[in-house]
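Presented below are the structures under discussion, each in the form of structure tokens.
Nothing in this text is a laboratory measurement; each read-out follows from the coordinates by a stated rule. For clarity, every value in this text was computed on a predicted model and none was experimentally measured. Cβ atoms are built from the backbone, for glycine too; each structure is taken alone.
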Structure P
Amino acid sequence: MSQITLAQAQAAQTKEFPSWEEMSEVEQLHTIWWDAYKDAFGFRPRGQEVSHFTAEDFQREITYLGTVIEREEARRREDEKAAAVDFEARIGEMIALGAKTRETALRWIHEADGTDGDNERLAYHNGLPFDYFKKAA
């Protein structure tokens, strides 16, 4: 096993990211914008030129991204509600086809969807909230 030389250790230190406190206000806002963009659109804003952005520019963009995130979150909740209605109808169909209980209907749906009894995968596969199958404590 090789040992790290002093030069390699110093080079590694120069590649470390600065702490939050060491960043300027613009650098901090750039970091927040970078993460908010991913939250809003599902991908990072690679290739976008923002080196000329001021703190005010980033603040404006972050405010806009906040509205996008809120809108998308509301849409996701509505989609999950609709998916729950559809899923419960599917369970009803399974019971009408001969499943005697909800548990049997769920087992049949797991088999049909190839989710191997994993309720979280089943929820994802059907557009349901992540915790749809968790029992209330």
Structure Q
Amino acid sequence: MKKLFIIFILLMAVSAAYNQSLQKGNLVGMHVINFELKPGYTVDQAIDFYINKYKPAVEASFPGMKAYIAKGIRGENENKIGQIEVFESEAVRDKYYQKDGSLTEAGNEALKKIQPVMDEFVPMGTFTTVYTDWVIQ
């Protein structure tokens, strides 16, 4: 719960920084990403990859969704990355993801588009993620 609260605060800061606001009905997915980086790679390199390659590819392939990246600087998630996904609505999220979190047909098509970018991360290591989706009231 503490992790999600921290990510929510980061989401609010990101939203304010870009002069955007969340609207009632937006769906916010908050993820904590755990990296297992190979020797010679750093969290900062992983963040650079996410900002400059992954984020643009995801936003282009999943219309109706914006992605934000945050770096944990202290606390339980220090040196981890938070990914915040803002969907226009639950319906937009449901276009790409099923209730169990697996991809729909449209989600699989979008994933195919970003697979070459995801493959670029493979030499750096692996990652896992945990998430919770929230609907803005």
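The greatest value of FRET efficiency 1/(1 + (r/R0)^6) of positions 60 and 124 (r between Cβ atoms, R0 = 41 Å, to 0.05) among structures P, Q is that of Q.
Out of P, Q, which has the highest value for relative contact order in percent (Cα under 8 Å, 6 or more apart)? Don't skip to the end; give the middle numbers.
Details: P: 15; Q: 39.
The structure with the largest value is Q.
Given a computed value of 11.1 for mean count of other Cβ atoms within 10 Å over residues 36-43, which structure among P, Q does it belong to? The read-out comes from structure Q.
Can you spot which of P, Q the value -21500 was calculated from, given it is helix-only ellipticity at 222 nm (-39500 (n - 2.57) for each DSSP H run of 4 or more, over all residues; to 500)?
P
With respect to mean count of other Cβ atoms within 10 Å over residues 44-51, the largest value across structures P, Q is given by Q. When percent of Cα pairs over 23 Å apart is calculated for each of structures P, Q, structure P comes out greatest.
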